[in-house]
Structure 1
C-alpha cells in the first residue's frame, strides 16, 4: 500500500470512527501532505523505513526551512504522531517511531481581545441596529445579526455558519456544535435576539427565495449557506469601517466574549462551558488577561499604588 493510501485510510478513520469535524480532517490532510512531501524528498518509500530520527528531522525542518511558529509545528507533529499510532494499531508498522518525538515548546500567547467600547463600534459599523431597520431590505442587517450572535455566544465562526434554523432552540437559546460534534446550549442576549429577529423577518425570506431551500440560518446573496470565508470578510469590512487598529477576526469576538465575562465576575468553569472547551486549563489563559486588567485598574485607582 502506498504512503498516500495509508494516510487516506487514517483520515477516513478520523472522520468515520472518531467523528472528527470536517474542518479538522481537512487540517489533518493538509499537514500530512506536507509530511508526505518531506518523506518523498528524503526518498522514503515506506512507513516501515521511517525512523525516530526521520520524524525528528521533519520537525526540525518545519522550524529551520519553513520558519513556522512552535505552536504550528506542535500541531503538525500531532498529526504525524496520530498517523504513526494508527499504523501501529493496524499492524502496518512494527513500532511507533513518532511517539517519543517532542514538539518545540510553544510560547504562551495571551488571546487578543478588544474593549467593550471597540466591540460596540464594530457591531455598529457592521449594520443597522434592529430598532433602526427600515422597510428596505439590506444585507447589512444579516451582517449585524451575525456579529451580534458571535459576540453574544462566544461561538467559533464555523459553529455559527453551520447553524440551521432548528438550532435556535427559542429566542433566548442557541444549540452549537463544537469540535468533535460536541453539543452545547448557549444563552443569547437581548441585543443579539433583536438583531436575529430583524434578519429572520425582514431579510432571510428574500434570500431564501434565491436558493434551494437550505435550512441554514445565515444565507449568502445567492440563497446558499454563508461560508466561513464570507463571515471573515464581513468582520474585516466592519473593522475597517469602525477604524479599529490591528487584525480583527471572528476569534477576536470569541476572545473578547470570554474576557469580558470574566472581568464581569463570571466563574471560569461557566465560561469553559459556554466556550465549549473540554478542559478548564484552556479557558484559564483568559484569567491572565483579566489579572493584567486588574493590575491596571489598581495602579490608577488606589491612592498608594504609585511609588
Structure 2
C-alpha cells in the first residue's frame, strides 16, 4: 500500500479509501491509485483487512452428502450467489460427522460469520449448536422447527403430490423408496405419500436406501425386485430414482411399461434423453436465493425471530410413468 501511495503521489489513507466499498474518493484520485496498483501488481489483502475490521465476510457452506450430483447444482448457485453479494463461501464437508460441538469448533477456527447448512439429514442439533454459539445459521432443505431459519419445500406436500400422481395414472400398489430413514426429508415425504395413497385406495409399501446416492438406489431397487414388487415407486430423490431405473433395466424390466418411477428434485441429469425421468421439481434457485436473503438479514439483525420460507413444487412429466388414462 505504501508503494502504491508513493507511486500515485497520494497518502496511504487515499489508497485505502480507493479499495474500500462505499468510501469517498474522487474519480481523478481513484484513477491514479488504480493505475499505480496495476503497474505494481497490487491488490488488497482481504484476510489481512479482516484482522482490522473483525469482519471476515466468510460464510460456511456445509453439507454431508457429496455423493449426490444434485449438490453440484446447489453449490454452484450458492457459491456464485454469495460472491455476488460480497460474501465469501467456505465449503465444508461434514460427512460422517456426528458431534455438533466439533463442527462448531471447526467452523469457528475459520472465523466464519455465518453458516448455511445445505442438507436434509444432519440432525437438528447441528443448526441449534451453531445458533447457541452465536453464529448466524440458515438451514436450507431442512425441516421447519421454529428455532432457526429454514428454507426449503413442504416435503409432506411433495409426498402427497407423488402419491396423487401415481394413483391418477392407474397404479394401485405403489411403493416408496426413501433415502436414509433418519433423514427428515425421507420421513416427511413418506408420511405425505402414504397418507395420500391410502386415502385414494392405494396399497402402500415402503423401504429405505442407505444414502442418497445412485449406487444406494440401485442396490435397494435390486433387492425390491427380487421379491413381490409394487407397480410404481416414488423414489424420494432423483439420484435414487436413476439408480432404481438402472436396476430395473438390468433385470429386463421396461420403464414405464413394466414399472413406473417418479423422483424428486428435477436435477439436470433427470432431463437427459437416456434417463428422461418424470419427477417433482424442487425450485433450487428460489431456495438458494431465500437462504442467502435470510443469511444477510440474520447478519444485519442477529436478534430477529427465526423465519421459515417454503416454496411450491410441481410435476415435470417425462417418460418414466405411463400417461394419464
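A few notes on this one:
- Identity of the structure behind 5.4 (criterion: distance in nm of label points 7 Å out along Cα→Cβ at positions 20 and 220, calculated), options 1, 2: 2
- Which of 1, 2 yields -18000 [helix-only ellipticity at 222 nm (-39500 (n - 2.57) for each DSSP H run of 4 or more, over all residues; to 500), calculated]: 1
- Winner on FRET efficiency 1/(1 + (r/R0)^6) of positions 92 and 204 (r between Cβ atoms, R0 = 35 Å, to 0.05) once structures 1, 2 are ranked, highest first: 2
- Structures compared: 1, 2; top value of Cα Rg over 2.2 N^0.38 Å, for residues 196-235 alone, i.e. the largest, recorded for 2.
Every number here is computed from the coordinates shown, using simple stated rules; none is lab data. Fair warning: this is a prediction, and the values are worked out from it, not measured in the lab. Cβ atoms are built from the backbone, for glycine too; each structure is taken alone.
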